[in-house]
Structure 1
Amino acid sequence: MYFFKNALIIIKRNMGRNILLGIIIMVISCAFAILLSIRNSANKIVKSYESKNEIEVTISLNRNRVMEDITLDTES
């Protein structure tokens with residue numbers, strides 16, 4: 001009987017802490033689910049924008065112009 005009485009006291013004492021931990025875990029998991037849904041929707045928006053607006057850009061270096069600038073800098 002003493003064993004069961006102590007077990008009930010321990011369960012009652014830890015109940016508040018267990019409920020608090022459960023709430024914290026629930027909030028974190030909800031926030032994580034919201035984060036994943038926002039990330040997925042943002043990726044879909046970017047992909048749809050890229051498919052609608054296909055723009056290709058290239059960057060090249062004009063070596064002759066760079067050499068002219070270097071020679072002009074050294075002459076002045």
Structure 2
Amino acid sequence: MSFQAYIDNIKAKTGKSPADFKKLAEKKGFLKNGELVKTVKATEITNWLKHEFELGHGHAMAIYAIFKDKTE
């Protein structure tokens with residue numbers, strides 16, 4: 001599955017875009033000024049996405065990759 005397919009599936013399931021997830025992550029304290037907070041672990045973010053949005057691990061990691069600007 002391509003990275004874009006993961007993002008499309010997440011949008012279809014949650015109704016949220018990567019920008020929406022970034023805003024929510026800012027409110028949770030995972031991002032500050034659009035940058036990942038250095039003390040935040042990937043597991044904290046993926047657990048949040050799995051619990052609150054019922055994403056699978058791969059889909060949660062795709063959102064985390066967006067937060068890290070590692071989308072290629």
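Values in this text are rule-based calculations from the coordinates and carry no lab data. Remember, it's a predicted structure, so these values are computed and weren't measured experimentally. Cβ atoms are built from the backbone, for glycine too; each structure is taken alone.
The table for this structure:
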| read-out | value |
| --- | --- |
| Parent structure of the calculated result 1.00, given that FRET efficiency 1/(1 + (r/R0)^6) of positions 46 and 62 (r between Cβ atoms, R0 = 25 Å, to 0.05) is the read-out and 1, 2 the choices | 2 |
| Of the structures 1, 2, the one that 1.65 was derived from, the read-out being Rg/Rh (Cα atoms, Kirkwood Rh) | 1 |
| Winner on distance in nm of label points 7 Å out along Cα→Cβ at positions 6 and 22 once structures 1, 2 are ranked, highest first | 1 |
| Structure responsible for -19500, with helix-only ellipticity at 222 nm (-39500 (n - 2.57) for each DSSP H run of 4 or more, over all residues; to 500) calculated and labels 1, 2 on offer | 2 |
| If percent of Cα pairs over 16 Å apart, for residues 14-53 alone is computed and equals 56, the structure in 1, 2 | 1 |
